[in-house]
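Rule-based calculations on the coordinates, nothing more; no lab input. The model shown is predicted, which means the values in this text are computed figures rather than measured ones. Cβ atoms are built from the backbone, for glycine too; each structure is taken alone.
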Structure 1
Amino acid sequence: MPSIHKLAEVQNAHIGRGTRVWQFVVILDGARIGKDCNICAHSFIEGDVVIGDNVTVKSGVYLWNGTRIANHVFIGPNATFTNDPFPRSGVHPEKLTGQTVCEGASIGANATLLPGITVGRGAMVGAGAVVTADVPDHALVVGNPARIVKYLK
């Protein structure tokens, strides 16, 4: 069974065995979270979000509709995910465009990922980077806008 802190609000979501959900986390109806994940305090997960197995979501991360997180991903504290390419108050797009973070990727603290971005397998987004384009497999990106500085093994 998952471990859900008594101060978390988990609606009708599917949460895998061994996953830990800490205090002040909100997980909306329909979200799917795999096994052996760690969802840290003060995080928010919308209903059309899929998270694989063995994923760490550090504190202050909000995952919006359309976001897909593969297995063995690390998301650092306060990483920012977006899903509306032209946000306006009271104007809602027909389709929201989340991100895809592929297996084994890491997202550094305070990184920002724009809508529709794919972060490749084993890639790493440096802390504070602003990702405006897809990140190739095993690339390390840093800066604003994020640029490739090397490839990881």
Structure 2
Amino acid sequence: MSLEARPPFPPFTRETAAQKVRMAEDGWNSRDPERVALAYTADSQWRNRSEFLRGREQIRDFLTDKWQREQQYRLIKELWAYEGNRIAVRFAYEWHNAEGQWCRSYGNENWEFDEHGLMQVRHASINDLPIREDQRLFSWPQGRRPEDHPGLTELGL
């Protein structure tokens, strides 16, 4: 097995696709750009909103800037569909800016993986909704979402 292998590997089943989604959610909730960047191929291609990135270095730099701007970041991802080496995900995350304005960001991602389970393509479409602090739904301690915390469907999102 490659030193860079990230099981589970394609082709995905419902179970392994859901596992991959949760692993991605956990990684992003760590807010560790170095760790997260290693889940992507060295030449991974991204479209994130209107930004186009290529490779781990650009991904790492992007995530470093993102988590400096988007404070108290908490994310939930949910499997939408899968086939072969592709997974579609919907997600929502909450965060606030330096001025204390909270937002809930909603989006969809399309992922494509190589044979080693590394993501080689990521397309993300994201919209931000300003919310009041008392409208927050994601309030677990910073880090991994607890197993008993509701997902997007259970929260009506």
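The table that follows gives values for the structure above.
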item: helix-only ellipticity at 222 nm (-39500 (n - 2.57) for each DSSP H run of 4 or more, over all residues; to 500) derived as -7500 - corresponding label from 1, 2; result: 2
item: Among 1, 2, which structure scores highest (criterion: distance in nm of label points 7 Å out along Cα→Cβ at positions 21 and 45); result: 2
item: Structure with the greatest value (metric relative contact order in percent (Cα under 8 Å, 6 or more apart), set 1, 2); result: 2
